[in-house]
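Chemist: Several structures are given next for inspection.
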Structure 1
Amino acid sequence: MADGAYDLIFGILLPLVVVTLGVLLLWALPVWLGLRWAKRKGYSPLWMLFGLHPIGAWIAAAIMQYLPPKSRCPACERFIRNDFVVCPHCGRRTEEACEVTEFFD
């Protein structure tokens, strides 16, 4: 192997490939994790549009990780907020109302 080819491979191409893979990993990893967490917790994957910028990807992934998961409506199986008593999609009650019994003497 000629010295010119050796210099080209180990002097230019190898560092370029390593830097490119590192940047892609540090940029693509938070987007991938954020999309997984969004799907698992019932949030919109559009959050990860912040991933167009690498720092935005890490911030959106961190937010997605710490958001509480949404619950599902027992009737239509759509995601709703945990504090909803009536499903906004189908109108069914999501939890039984508390019975209040008062005794008047």
Structure 2
Amino acid sequence: MGVPSTEEAANTVYRLELHGVERLLAACARHDTAAVRAVAARQPQLVSDVRADGGTFLATFAGVGNTEGVRHLLDLGVDVSARFAEGDGYFDIATNSLAIHVAA
């Protein structure tokens, strides 16, 4: 098996195996309600981990317009007033911003 051609590579679907918080966040981002519920039920500690850094995740989803992802985070118990503590200097997002500031 040699190196795939550019066309073959472009038509190849790559799948990532996600674990932990990344798996739960990916389910939220994809609006995969069944996966969000399943992961949360099997690994409740992940929900606590997401809540602990909820401001960052809310801001990240809000910043790209992923309203369904934001909704899933809120359904998992992330506080709507959770702050994006570190902000993002590159995108000129001030420290301690709320998701609503990032979305604007």
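Just so it is clear, none of the values below were taken in a lab; they were calculated from the coordinates. Model, not experiment: these values are computed from the prediction. Cβ atoms are built from the backbone, for glycine too; each structure is taken alone.
Chemist: P(r) over Cα pairs in 10 Å bins from 0, in percent was computed and gave 14, 24, 19, 16, 11, 8, 5, 2, 1, 1, 0; which structure, 1, 2, did it come from? List each step's numbers first, then the result.
Modeler: On the way: 1: 14, 24, 19, 16, 11, 8, 5, 2, 1, 1, 0; 2: 15, 39, 24, 14, 7, 0.
That value comes from structure 1.
Chemist: Compute distance in nm of label points 7 Å out along Cα→Cβ at positions 19 and 83 for each of 1, 2 and report the one that scores greatest. Please list the in-between numbers first.
Modeler: Working: 1: 4.9; 2: 3.4.
Looking at the calculated values, the largest one is 1.
Chemist: Please state which of the structures 1, 2 yields 4.0 when distance in nm of label points 7 Å out along Cα→Cβ at positions 59 and 75 is computed from it.
Modeler: 1
Chemist: Which of 1, 2 yields 3.0 for distance in nm of label points 7 Å out along Cα→Cβ at positions 43 and 67, as computed? Intermediate values should be presented prior to the final figure.
Modeler: On the way: 1: 0.4; 2: 3.0.
Checking each candidate, the match is 2.
Chemist: Here relative contact order in percent (Cα under 8 Å, 6 or more apart) has been calculated and equals 23, so which of 1, 2 was it run on? Don't jump to the answer; show the numbers that get you there.
Modeler: Values: 1: 16; 2: 23.
That value comes from structure 2.
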